[in-house]
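See the structures that follow.
Read the figures in this text as sums done on the coordinates, not as results from a lab. Every value quoted in this text rests on a predicted model; they were computed, and no experiment measured them. Cβ atoms are built from the backbone, for glycine too; each structure is taken alone.
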Structure P
Amino acid sequence: MDIISTLGLKVDPNRPIHYLIGVAVHAHPRSKKRGQLYLRYGPIVFTNDDVANLKLAIETHKGELIKTSMSDALSIFDVSSMVHTIGMFNISCVSNTCTKHHFSSHEPYDDDFFEQFIDLANKSKGVLKQLQDAEIK
């Protein structure tokens with residue numbers, strides 16, 4: 001149930017802010033943007049503290065001394081919303097043929113950073129490579 005390791009996310013203390021995005025391709029045959037990438041989902045933002053709290057919630061749920069349901073453990077450590085959001089993000093990406101990408105940073109990105117980044121990925125092979133390298137497989 002460890003959603004962070006399930007997603008294959010790397011947590012680095014020097015990059016405590018995490019972003020998940022879902023990227024899709026314009027597919028309509030008559031669209032002028034056919035074949036171009038666009039931001040479909042996200043960003044979902046969470047921190048290393050959220051990851052630590054999720055791990056504590058999982059340990060609490062698995063604890064032998066005091067039996068705790070997973071929903072209670074997630075609520076106690078205030079990560080219930082994050083887990084549900086990431087779970088729905090995964091389902092949406094699979095259902096809508098999107099790729100999932102993880103970025104981490106030492107400082108917050110601007111609100112429109114990822115839209116601009118995806119637009120640039122359509123024009124620059126270097127930026128496209130960065131996007132591909134950030135894909136969660």
Structure Q
Amino acid sequence: MNTKLSSETELTIIQCAHRFDGYAYTKERLGTKAAVSDSEHTHLLQQLKHLQENGRLYTNPLDNMAVNFYLHRCFYHQGELPAAFSAHWFDMVFLYLHLYRMPTPSIHQHSDAHEWDQRPKGAAERAAAEIRLLLQRRG
């Protein structure tokens with residue numbers, strides 16, 4: 001689907017989301033020990049729906065990182081990002097703009113975190129600027 005974002009920005013957004021292991025974080029929060037199960041998926045889906053319905057971030061930034069991770073994992077399995085200006089697209093850019101400057105907690109770092117850590121200098125800010133410009137033009 002067309003996100004109206006450059007491929008560089010799309011990649012940066014994905015890398016930002018995949019730097020944090022939302023499943024491991026949720027397993028720890030729920031106290032589960034087995035492999036990722038329906039309870040983690042259900043919990044993350046409920047958190048995503050809560051964020052969508054209220055339009056507000058969680059007070060714990062790690063909860064926001066987990067929701068962002070989950071949103072991207074859902075789209076990863078579909079093979080594409082959400083279409084521009086769809087509800088999930090707004091969720092995606094909202095979370096990115098609030099999380100991209102946050103450091104990745106080492107305890108819940110995903111195995112893909114090195115891609116975020118090795119991104120080109122200025123890529124995160126360029127992606128944020130592109131998103132802001134697109135939102136400004138839309139408004």
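Structures P, Q were shown, and distance in nm of label points 7 Å out along Cα→Cβ at positions 31 and 95 at 1.8 was computed from P. Can you say which of P, Q returns -20500 when helix-only ellipticity at 222 nm (-39500 (n - 2.57) for each DSSP H run of 4 or more, over all residues; to 500) is computed? Value -20500 for helix-only ellipticity at 222 nm (-39500 (n - 2.57) for each DSSP H run of 4 or more, over all residues; to 500) corresponds to Q out of P, Q.
Quick check: 44 is what I get for percent of Cα pairs over 22 Å apart, calculated from one of P, Q. Which structure matches?
Derived from P, not from the others.
Quick check on the output: -0.85, -0.89, -1.02 is log10 I(q)/I(0) by the Debye sum over Cα atoms at q = 0.23, 0.24, 0.28 Å⁻¹, for residues 23-78 alone, derived from one of P, Q. Which one produced it? This figure was derived from P. Which of P, Q yields 0.7 for distance in nm of label points 7 Å out along Cα→Cβ at positions 15 and 127, as computed? Value 0.7 for distance in nm of label points 7 Å out along Cα→Cβ at positions 15 and 127 corresponds to Q out of P, Q.
A value of 0.35 was computed for FRET efficiency 1/(1 + (r/R0)^6) of positions 39 and 119 (r between Cβ atoms, R0 = 30 Å, to 0.05); which of P, Q is the source structure?
Numbers: P: 1.00; Q: 0.35.
Answer by label: Q.
Each of the structures P, Q was assessed by relative contact order in percent (Cα under 8 Å, 6 or more apart); the largest value belongs to Q.
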